[in-house]
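Bear in mind these aren't lab numbers, they're just calculated from the coordinates by the rules spelled out. Owing to the predicted nature of the structure, the values given are computational and were not obtained by experimental measurement. Cβ atoms are built from the backbone, for glycine too; each structure is taken alone.
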Structure P
Amino acid sequence: MRRLALRGLRTYLTRGAEQTRGHDVPDPNPAALAFLRTRRSRPAKTLGLPVPDEATLADLLTLAARSPDHGKLEPWRFVVLTKPALARIAGLVAARGAALGLPPDRIDKGASQFVTGNLAVAVVCSPKPHATIPPIEQHLSAGAVCLALLNAALASGWGANWLSGWPSHDPWVCTEGLGLGPGEFVAGIIHIGTETCAPPERPRPDVAALTTWMRA
């Protein structure tokens, strides 16, 4: 039985290789591949006006929601932060930092994205209880939504950046500023606006050094 199983596996793999060499290879999407090869976040502090209107942003959020989601639990939600909301949260961050006794430079750094931002989306991870889908998979799904929103904005011609910072991990700021409930946390804050300058390319990972091939 074991020999038959191994023979069947070899036949399956051989046929797969033959199909790849033949006419059954996937049709690539050159435009999508070109975007992925060159995509580059824009520094949040350089993003200016205008920003996407509600209809445009709703479309970007729809694209972001097409992310891996085991069990279709939708363990995430969006909190859209307009300029007045960002200014309000900046005040909360300053007050919270002072109450915690943080150094002034750390308080300023934590508040800066809310002071200078014009539009941002907080991607909130909202895990759902499930018997077979652990929280970690739901957390990763929220991270996938962050990247999808970032790339959707960039592909649409906007500048965008994925930020976090100590305020996004502070329970009081998250509750009072963003309205998070029990068990929720901020997966990322995606700033979106008009690109005012293109940053230089930065060194990229050595993929070969980070890759392990298991051939047997």
Structure Q
Amino acid sequence: MSDTNDNSNIQGADSSQETMDTILAWSKEIRSSSTEEWNRLPEIYLYMDQVLTFLNKQLRLYERNDNEALLTSSMINNYVKDGVLPRPEQKKYSREHLAILLVICMLKQVLSIQDISSLIHTLLKDASQAEMYNRFCEAQTAAMQEVCDRVEKAAPKGEAELTRLAIEFSVEANARRTASERILSELARAEERRAEKEREAEKGNEKKK
């Protein structure tokens, strides 16, 4: 009986260590990688299969597991139909398309596609696509570095500490999502009020004529 318990404890310890090692390896890979900046995105136009190959390689570390791709051809087609992504030129996608798709894939776990579309369009009013995209990359890199710091600090302490960290991350993610949605909602309302005032002003000018 004692031998059985000892073997069970050893197997449990081995399994726990394997989990820690896998998580730490993921964290270190995230830390050493970064989202491709604007100038490093392909300048040539790409067909759908080339787009998926390039972007899924960029996004693989952010997938839940190897069986869940963050981007498929049907998703891209839907983004075009919904007006989030500009239509491709003769079925070919530009650097601008790639940048927007990367932003969508990173944020769709947190925000609705409608909110992402509104956010992108608003940011592009005051910045070029390159500036908007590079700012996003900087924020993404900084956020992931902070996450990796906390993961690498918790992992050596065992599964219980990692579970607590996962809860903390979940609560923080929900709080930030709630704040983001409220901010975007209020900004959208402000934009609607401005548009309404402009329409009223135009009507007033027409009456004067």
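Here is how the numbers come out for the structure above:
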quantity: Structure (P, Q) behind the derived value -15000 of helix-only ellipticity at 222 nm (-39500 (n - 2.57) for each DSSP H run of 4 or more, over all residues; to 500); calculated: P
quantity: Of the structures P, Q, the one that 3.9 was derived from, the read-out being distance in nm of label points 7 Å out along Cα→Cβ at positions 31 and 87; calculated: P
quantity: Cα Rg over 2.2 N^0.38 Å - structure with the largest value, from P, Q; calculated: Q
quantity: Parent structure of the calculated result 7.4, given that mean projected area of the Cα convex hull in nm², for residues 79-190 alone is the read-out and P, Q the choices; calculated: P
